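Input: structures, listed below.
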Structure 1
Amino acid sequence: MTVVKICGLRTTAHALTAAEAGADLLGFIFAPARRRISVADAAQITAAVRASLYSTQIRFVGVFVNETPAEMRAIASHCGLDMLQLSGDEPAAIVDQLGGIPLLKAVRLNGTPDEAVWLAAANEQVRLLVDAHVAGSYGGAGIVGDWGAAAELARQQPILLAGGLHPANVAAAITAVSPWGVDVSSGVETDGVKDSAKIQAFIAAVRAVATTSTPGV
């Protein structure tokens, strides 16, 4: 079953909507961005979801850009995060400073030397999130990436596919790429705000696609 990550959440209501609809990963953005959430608010949301009927299925992901390992560990502990997503220019050596926390590393398949190191470093602790390459952006731009290149990488290792996904194209993306999972943020928003109906539609579209996916989160 394809893993679904709903990212950029900022309210308990939208987090519970995503959980009820069958999401696997809920993402909070702690980096400077329009969808940034405070540590206190993220902690309240994780507590509410963990107290709900959906606590066993959900994993929480903190999204960071060029943050220090100490700060990421502290936020993960305070908010009860299960995974960290590194979406900046972090060196692969940072893995050793994060205490074994499962990681998602955003790559944009732009051929940089640092990216090549991450591509080779992926393992059970580190999985790759393939996003679109948009100059000057660390994600959330809503631009569709290179599905052909992503599919080639997905044949070698599990990937989480991001970049311009929405309810109307996610089924085609899964068919084309066969990713371990898919990640959406702007694609389930209306006027820059999460839309419960779009969250439900996105997850339903994913679940309607029969796929073979790497198990586990």
Structure 2
Amino acid sequence: MNKEQIINQTVEFVKQTLANAEGGHDWWHIYRVWKTAKHLAQDEKVDLFVVELGALLHDIADSKFHNGDESVGPKMAREFLSSQQVDEDVIVHVEQIISNISFKGGEAQKFKSPELDVIQDADRMDAIGAIGIARTFNYGGHKNREIYNPEIEPNLNMTREEYKNSTAPTINHFYEKLLLLKDRMNTKAGKTMAEQRHQFMVQYLEQFYREWEGQFYNL
């Protein structure tokens, strides 16, 4: 089986696996990350096959939906890629990407590669801007969280476990993660793209607080 066939088979596998996934972590999230990763890869020295497989499989079993178990995703990816007779070195690389792509409260990752840099930027891009705002509130609703509570301040010094188990209002997530991502992009193109999306979020928050306080405009 050639690389194009493997990519096509991976697309179908991901679509089927995530058919009933929460809206912010469904096939369309994967699709956007996949497309963005391929765009960012154009300016980087990377193995595009690894980039595509890593992007397609990076959220095949997000630990948030598997009781915090971070081993499920890499295991599922390995089983699938092995069934497609993908080379062992590629499988290991994809496993490492899945294990190290997440924000996890800003904790330092244990593995680096140009391919991971590209996919991580693409994944973080989907967490900011208009799409990022939509995904954030979608997940907050899924977890039945408050939209905003002025009495609960963002926690900017969370441990990994505190981050994973947080039940804070959705607006707090902007300060605890989303607004931090602009300065954590790896690629030159990623940094440029993130700047515009970051500013959109800043403007959104300004508007949110005006409306929350009932500041009306003369029509």
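Any read-out appearing in this document is the output of simple, stated calculations on the displayed coordinates, not a laboratory observation. Predicted model only: the values in this text are computed from it and were never measured. Cβ atoms are built from the backbone, for glycine too; each structure is taken alone.
Ranked by Cα Rg over 2.2 N^0.38 Å, for residues 95-142 alone, structures 1, 2 are led by 2, which has the greatest value. Thinking of 1, 2, which structure, once FRET efficiency 1/(1 + (r/R0)^6) of positions 47 and 199 (r between Cβ atoms, R0 = 25 Å, to 0.05) is computed, gives back 0.15? So the calculation was done on 2.
For mean count of other Cβ atoms within 10 Å over residues 71-78, which of 1, 2 scores largest?
Largest value of mean count of other Cβ atoms within 10 Å over residues 71-78: 2.
When helix-only ellipticity at 222 nm (-39500 (n - 2.57) for each DSSP H run of 4 or more, over all residues; to 500) is calculated, the result is -18500; to which of the structures 1, 2 does this value belong? Matching structure: 2. For the set 1, 2, ranking by mean count of other Cβ atoms within 10 Å over residues 55-62 places 2 highest.
The maximum of distance in nm of label points 7 Å out along Cα→Cβ at positions 119 and 151 over structures 1, 2, that is, the highest value, falls on 2.
Thinking of 1, 2, which structure, once log10 I(q)/I(0) by the Debye sum over Cα atoms at q = 0.08, 0.14, 0.15 Å⁻¹ is computed, gives back -0.24, -0.78, -0.91? Intermediate values should be presented prior to the final figure.
Values: 1: -0.24, -0.78, -0.91; 2: -0.30, -0.87, -0.99.
Here the read-out was taken from 1.
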